[in-house]
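None of the figures in this text is laboratory data; all of them are computed from the coordinates on show. Owing to the predicted nature of the structure, the values given are computational and were not obtained by experimental measurement. Cβ atoms are built from the backbone, for glycine too; each structure is taken alone.
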Structure 1
Amino acid sequence: MRSLSDALHPARRWVVLLGLAEFVVLFGAFHLAVWLRFGGDPKLTALAFGEVTERALIFTSVQVLALAAVGMYVMYAREGLNGYIVRGLLACLVGGAVLAILQYALPGQAIGRGVMAMALGLGWFGVIILRWIALHVVRAELLRRRVLVMGVGERAAQIDRRLRRRAERRTFQVVGYVPVDGDAHAVPREQWVQPSGSLLDLAEELDIDEIVTAADEQRGTMPLEELMQCRLHGVTISGLASFFEQESGRINLALVRPSWVVYAEGFDAGTVRSISKRGFDLLASSLLLLLALPLMLGTALAIALESRFRGPIFYRQERVGMAGESFQVIKFRSMRTDAERDGVARWATADDDRVTRVGKIIRKLRIDEIPQVLNVLRGDMSFVGPRPERPSFVRELTQEIPYYSLREAVKPGITGWAQIRYAYGASVDDAREKLSYDLYYVKNHSLVFDLLILLQTVEVVIFGKGAR
């Protein structure tokens, strides 16, 4: 058990208060849905619906449990409002399914589809508004993890140097650095902390949430027994690579070792995940194909008119997919038909003169990518995943960049974490940077993560970020 001071940590109090506030919001949303459904007539409500309060308590309890199940009450969330929007929608789906089952298990407390749909919609909207208020009202330092760093050398100093430029978005605060034998003194002494007793005593005294092991020499220098005691008392223990991974949304390739790849958590490719990902791919691609059909017809006509009906509307090109297998990607043609007349593959560049006038527009809006839904429906690609690259580029990058082949552990995607977090790559250095995001996705992909990427992709398309 953690100490009493841990239980009273300000951030934990905020989480509890937020849960109580959302209970009230959901309870009120249900009553508002009933009022709207029956026109505010109490007699009609009593006759057609019955007791409101009992049903409201059932609805609210189920929804709060659903919010907890999808991670809405996990402390120190890094996803921000977009993450809350996605998780809130999932909670509505989960809670709605549970409530539908309870309709049959508790027939005397049936809610009705109309009231349930309105209550779920109003409740979701109310929760998101409340989260927005919380993000802008609660002082940021209250919601940051308190971190203790083991080490004062060069590796430990990276934490401050690498993340200082993103201080406003940081989700942690370093409480201090513990000196470790053999470390160079790269961290200023005023930031050092010396344990007067055990490491656990220091962690409880400073109210530490996470300890990061960042000594220059790990072997024989870490107090493993004391770290184990801290972990058993609820303190998270992280290595430097994992810490950077979670804080930056990317994997620091300079810190990756073969042993880390073998033993690291994640890289989940189990049956349940495979089924959920395929289901998501089919649903998202079918909806996009249906909604974008008029836009696709207009784009096809524009391409045909520009080429005076002499060039192809689509183009197929060999790309590397999952496990290194090749497939033919389908896209709208955005370049001249003689773009690579010498047969040599070239990176796309800014203001590429091979791009047609229509091509510039559809690339900016990413309309040229839409036909790839056919690749997704066929099973060559996923909706979300690393960008599919050409075989010649893959051969070059595999030789130049360690661990590049790990991208092939999942299917390539129309959109992806690297695509929305980093500008269009046009060099080996760009590919190395994008790989750090791709490997983060490969290691951490999930249904929630896919939905979050999909939501942020809409923002990227609207503001034209990363397009070329």
Structure 2
Amino acid sequence: MTGNGTGPTPRRTVLAAAVGAAAGIAAATTPARAVPRAASARRTPGRVDNRGWSSCTDWQGGTAEGTRTVARPRPGLAIARPAGALDHTDPHTGTTARWEYATWTSPEHTPAVPAGEAIVSWNAHTPAGTWLQAELRATYTDGTTTPWYVMGRWASDDGPASIRRTSVDGQGDGRSTVWTDTLSIDDTAAGPRLASYRVRLTLFRRPGSGLTPTVWRLNVMGSDVPDRFEVPASVPGPAAGRELTVPRYSQNIHVGQYPEYDNGGEAWCSPTSSQMIIEYWGRRPTAEDLAWVNPEYADPQVCHAARFTYDHQYRGCGNWPFNAAYAATYRDLRAVVTRLESLADAERLIAAGIPLITSQSFLASELDGAGYGTAGHLMTVIGFTASGDVIANDPASDSNEAVRRVYDRRQFENVWLRTKRYNASGKVVSGTGGVCYLYFPAKLTAPQKRALASVGIA
């Protein structure tokens, strides 16, 4: 989706748009998102704030109604006893079922800078017959509050015992709106911003089953990136000449496959990028996981990633938190959705061996060598040339061999970090303002910890 149909397109406007390579434009787009950041890893100055919960102390610091803290094998949140039960009708299947639930609500967090946008992401395990809902409620800078906004209803599987993972449309209070996975202030020029917020997790299971979802990590990113068509240029830094060995997968070789998942491979830039980074860290689906895929299809793990990132409301595979949540279903992987402020941030990550997935939109004339334009596209940044240009694994390629690209540093930085741009019709639409996915293992080296802390991830 590209917005509400009137006025400028909201900033979060492109999740997993299909790249129409032949036509030179993207076939679909998505809304803009945002992010707060951790008090323990602040940068000064900064327009991005990440607040994460992942330790026993974090979980014990919230308000629990039926939840308990799990200490091993890693700290998490689970159902201890149901706080209640309700009937829920899945809008995508029409099935009404009874669910037990328990809730956990975070303490109020005040970001370093009042936010214009916020995005919630999570890492969790949901056995079949369980699911979770993430909600956010913010206090505006004028002291009034938003409703509790649903930021996602998620299950790792899509079997008959579970719900269909979904974002929730139609949420707003006249001053802020949820665009798929991003809470955005409607008018950042004149309206209030988000001064603080709380996040609430509700864990669901079938009555009497004894099963429970377990949430290992919860992150809220809040940001106040200024509206801009151009961003300041950075200079090559510590990653100049460094390239990580990341698997290369093309989304385009899957065109026409499993069209029930966002019209097939032409729109699978986000899950294809996710799969590349998952495998960089040595994780991948098992043969049993892939048994459902047509054996004639190459790279069945890409089909698998598309299926299990699919958002049934958005009707696409580009929901940012759903991609992060999918990555974190693999052993000891962690994942967050955040926003970076320059390519210097990306270079610190690459220098520490951490690739990243970036979201951007551009005309074909704005990124030399791409060969297409897009209203929203994900690709992986895997390194930098000696002169500082960006080395990317771009899934919008005709073959796996063609995935590796080198893009001009200045052009790439601008199309990724800007928040405003002109589309092919000359209309002002939004850019993502530096959104990226970061996936990393639970056990990190000291340089990797420092690199993540430098971008606000503790």
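If we compute mean count of other Cβ atoms within 10 Å over residues 58-65 for structures 1, 2, which one ends up with the highest value? Spell out each step's value before the answer.
Values: 1: 20.6; 2: 16.4.
For this comparison of mean count of other Cβ atoms within 10 Å over residues 58-65, the top structure is 1.
Among the shown structures 1, 2, from which was the value 26.3, 81 of Rg and Dmax of the Cα atoms in Å calculated? Derived from 1, not from the others.
Among 1, 2, considering only distance in nm of label points 7 Å out along Cα→Cβ at positions 194 and 370, which has the greatest calculated value? Walk me through the intermediate numbers first.
Numbers: 1: 6.8; 2: 2.7.
With respect to distance in nm of label points 7 Å out along Cα→Cβ at positions 194 and 370, the highest-scoring structure among 1, 2 is 1.
Here relative contact order in percent (Cα under 8 Å, 6 or more apart) was calculated and came to 22; which of the structures 1, 2 was it taken from? Comparing all candidates, it corresponds to 2. Quick check on the output: 0.15 is FRET efficiency 1/(1 + (r/R0)^6) of positions 122 and 154 (r between Cβ atoms, R0 = 41 Å, to 0.05), derived from one of 1, 2. Which one produced it? Computed on structure 1.
One of 1, 2 was used to compute helix-only ellipticity at 222 nm (-39500 (n - 2.57) for each DSSP H run of 4 or more, over all residues; to 500), and the answer was -3500. Which one was it? It would help to have the intermediate numbers written out before the result.
Numbers: 1: -17000; 2: -3500.
The correct label is 2.
Matching task: 2.1 is the computed value of distance in nm of label points 7 Å out along Cα→Cβ at positions 82 and 386. Pick the structure from 1, 2. Only structure 1 yields this read-out.
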